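These are the structures, in structure tokens.
Every number in this text was worked out from the coordinates using simple rules, so none of it is lab data. The shown structure was predicted, so the numbers you read here are calculated from the model rather than taken from an experiment. Cβ atoms are built from the backbone, for glycine too; each structure is taken alone.
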Structure I
Amino acid sequence: MKKLFCLAAVFAVLLGATPAAAAESISVVELFTSQGCSSCPPADKVLRQLSKRRDVIALAHHVDYWNYIGWEDPFSSKEASARQRRYARILSNWSPYTPQVVVDGRHDVAGFKRSAILQRISNSLQEGDVQVLKVEHSSDGSESRVMLPPLRDGYVMWRIDYDRRHETEVERGENAGRSLINANVVRDMAQISDSDRALGEVIIDKDSLQAQGRGGAVVLVQQGRVGPIIAAGHVRVTP
């Protein structure tokens, strides 16, 4: 209970609100995965299940360091691998591994350990670790505005665009011959600009996202480039 009060108080100070006015909470689950990893499909399935929950933001970062073993993951990126390496340093891991789940930028769990992941999520929601950013929608539904809190130095805001679902026939490597289904695949991750921060909002053009085949966008407020996530907003383009 003491931890919950402290977290709510910190968030309230950052947003200029009172602890009693703290928003509802959500949990952010980041899976580091690869289509070239034979241990990853069970973790991909767990993430697909989590992506259906309204109190969870589920994101799949496809790393590129397994591409050399026979199959180049079409969704892999060096940025995903770099983000995982940064998490490894702050979470005291010897090295990155797949499948790895990071919950709220605070805890890591092997991606196939469903029960352990669910427990971490439950704890997060009960303690109010991640607050929900307010999202306003235009009358025609073409755009959404994610309202940003005023933050002191040391906090980083991210916008993450993702694809809702992909099914891939893997021809080579450890998963050769398998049809893999990936959910909420991160396709673009960028730090929110100073101009957007000054305006206090991020405008999500839903029509543009849909034209690109994206499933939605997420805004994260995080202590440093990686670290505890204190707030998040979610705009879905496809259900």
Structure II
Amino acid sequence: MNLNRWYHSIEVNRRLRSIRRLEGAWRYVIPFIFYIFAGDITRLLFIGLDEYHIYIGYIIRTIVVGYILFKSLNLYPELSKRYRKIDSTTLFTGLTIFILWVGLQGQYPTFFSSDTYYDPTIFDTYIAIFLILIRLIGSVLVAPLIEELFIRSFFIRYIINSKWENVPMGTYTLESFLIVTLIFGFSHFQWLSGILTAVLLNLLLYNKKSVFPCIIAHGTANLLLFIYVIYTNDWSFYT
């Protein structure tokens, strides 16, 4: 019995160490979980500040997830220098996603919506500037990096085989394509734009056999959308 407890203790410590060091799949799962549930954490910690939750949550998510990712970049072999290639196809994909996102806004029914927008202009100048910068960093750097690493580097391969590290980047199966497309699409208020975005990013992954172009295309689309929101002062895209 004591031997079993000792073995169990060693196994638990090994797993905790693996999580702490972000080994294996944990380097994708841990930051993504926090990225997804930062809003819920905010609602639990900042009771009574409901009208500010969208801002506090975004600040926490951007800073914490951004810190984890940029501190751990060396853990992601798919981001090594030999994969950091940008071409016209990548940039055109980002531009197309932006056009779809803006062009389809309000053109189809949505299953759910929100009356709360991330609108920094309601605050005083200095707070507004800070919130705009946080949105820029979160949208253009953090979101594309964590979403593409988790979804199109890890999850799409995990669907194919639980031993996902043995699955070559950009491997196509109909099942993984459909699951990723639908989950990515319906995780957004603008579900149709989300589905079309997932299709384009999946196709880019299959074509380039690398997730880095997907990160760049995603970031390009988000940057163009950010510029559009600033120019039009239409913050309804940021729910």
Structure III
Amino acid sequence: MNVVITGAGSGVGQATALAFAELGENVAIIGRRRETLDETLKRAGDLAFRMTPYACDIGDPDAVAACGQAILEQLGTVDVLVNAAGTNAPQRSFEVLTLADYRRMIDTNLNGAYYCVQAFLPQMRAQGVGTIVNIISEAAKQASPKAGPAYSMSKAGMVGLTQAINAEERARGIRACAILPGDIDTPLLDKRPVVPDAEARARMMKPEDIAACVLFCVQIPPRVVVEELLVRPR
């Protein structure tokens, strides 16, 4: 199986890349900075040979198109795409959100996922099978000051993207899943206006928990699609 994962330099993307590598799959890992991808390779240890890093700003459609072409030339086919890249800003409320931060969140969280889907959909159609997993957020269900308007808007858009893929592509053997996690202990928490302390983080889910959800959605029989999965800390 050939897998592409965005946001693979940390958090859920990194944990998912490691999980697929442990299963013996070939993984193309995408991240904005090569040094974070190198950290993922380091964590993979002896399994690093399963991964190929691609530094790419997924908010840039031309960069994504070029990256997608390079991945297809390297792997030949792509069976699974996991859109795990996401960002937020410390100054995130309506009162303080800058236009630059707003655009960056929409470009990374929503537009980037769309560009990546478009980069691999034609090949998935040609082979008649493919699974796309979008790591979203419970903020797509209910906006809150904790998430901020731009983040909530971008994540709600990703739900729409997932639904559109299933509406148009299921007849071609392609399925999409929206995973909507609650609080996860990832580096993204450091961007919150009030950074959670160790006690709060201990009550949250871990990136490996969401990676397990991704594997579930990918490994179930092709006749089944988990269209939406809401996951929260116990």
Report summary line: If mean count of other Cβ atoms within 10 Å over residues 123-130 is calculated for I, II, III, the one returning 11.2 is structure II
Report task. Assuming -13500 is helix-only ellipticity at 222 nm (-39500 (n - 2.57) for each DSSP H run of 4 or more, over all residues; to 500) as calculated from a single structure, say which of I, II, III it is. Result -> III
**Report entry** Entry that produces 0.96 once Rg/Rh (Cα atoms, Kirkwood Rh) is calculated, selected from I, II, III
**Finding:** I
Query - Parent structure of the calculated result 19.4, given that mean count of other Cβ atoms within 10 Å over residues 59-66 is the read-out and I, II, III the choices - result: II
Query raised in the report: Hey, mean count of other Cβ atoms within 10 Å over residues 115-122 derived from one of I, II, III reads 13.9; which structure?
Result: II
